[in-house]
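Engineer: These are the structures in question, set out in turn.
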Structure I
Amino acid sequence: MANPNDIRTLVDSFVSELTTLVRTSALEAVQGALGGSAPKRRGPGRPRGAAPVARKGKRVKRDPAAVLAVADKVHAAIKAKPGQSVEQIGKGLGMKTKDLALPIKKLVEAKKVRTKGQRRGTRYFAG
């Protein structure tokens, strides 16, 4: 049979190891709940690159009725003041030129508007 002192020594070492494990897990739980410690510093090597750019979702198509409504406004503005550029028409309507590109294209295709000039020098007249 084992000596009572040997048993006592084994039990004491087991209790001390168990106490250390419980204390360590409790500290880790508290650090996790409080946000943890400061992030570790990176060692030598290749520096971290920029974060990848998030991809945008699929482009949303404008409602055809909305495009036609804008086209009607643009047509009225061109009738009122013929010979204006897209920038001038946009400023008069309070709209961006990129929002006017499709309605003006539709008006030109429908021959409701005619053009003179090229690119930014294009002037629009009622057709």
Structure II
Amino acid sequence: MVKRRQYDLTTNPKLGEARAVCLAAETAVKAGLCKVMFQTDNLVVVKAFESHEECCVDFRLQTAKVQFLNWCSKLSDWKIFHIPRKCNFMAHNIAKWAIASNTEGQINPQTLEATVLDDLVEWDPGALNVWRS
């Protein structure tokens, strides 16, 4: 029997972003935070998650929305915002690094190259020759 993870891998960017926001909400609650601002560069996810409608127009986001709102119900205050991708390179850089290094789970930021954590520049995995290691 194959044990499935709570957040299975996906190749759909919108669903991946929705699951990332869910994971951020879960992490915030488990860290004991009370007031949280979530930021994502996916406007569809923002609109779906901030909507007061029970059902999402995009049914693929429904499960993620329910999980997100469940975690957020444990916070005293929260808001989700859309930010431009050019202000969110770090999230994409870390995702690319994780794929390039075949890494899953929690990552210690101190183990990453500074260029991966740059929020203003898109990281190039080829520059470090990670693909061949």
Structure III
Amino acid sequence: MIGVITGIIIFALCIVFFFVGENTYRVGLSVISIIIGLFTAFYLFLAGALYVVAKVQIPEFQNKKAYIEETLGKEGKSLNDSIDEQALQELKVSCNRWLIEAKTYHENLKMWLVIPDEVMDLTFIE
């Protein structure tokens, strides 16, 4: 969250310094302000996109988890049982991998990336 607040402040300062540079005919200040402002805007866009993507993937993970647990809990066996189990294991591994990455990013980069806190409430698929 600090990263987003810092990014907004830096972006606002870039706008101010751009106009100061334009009014005092300092082209270098204006160019540097534009470059830093573009990088900051790109960072803010990516932080917002990451938040939205994580928010969308949380319900997807919960749906996949419920499907896997329900399917593995069934008593009846089918002819394609080994193929189904292998596909479910691959799905389970990919879902757990996403959860590990999301939790790691949330713990280590919490101040700079905006990842929903709901990620920490999710449990691994067993």
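Each value in this text was obtained by applying a stated rule to the coordinates, not by laboratory testing. Small disclaimer: the values here were computed from a predicted structure and weren't measured.
Engineer: Could you tell me which structure in I, II, III was used to calculate Cα extents along the principal axes in Å as 46, 41, 30?
Structural biologist: II
Engineer: When helix-only ellipticity at 222 nm (-39500 (n - 2.57) for each DSSP H run of 4 or more, over all residues; to 500) is calculated, the result is -28000; to which of the structures I, II, III does this value belong?
Structural biologist: Numbers: I: -18000; II: -11500; III: -28000.
For helix-only ellipticity at 222 nm (-39500 (n - 2.57) for each DSSP H run of 4 or more, over all residues; to 500), the value -28000 is produced by structure III.
Engineer: When relative contact order in percent (Cα under 8 Å, 6 or more apart) is computed for each of I, II, III, which one produces 19?
Structural biologist: On the way: I: 19; II: 24; III: 32.
This value belongs to structure I.
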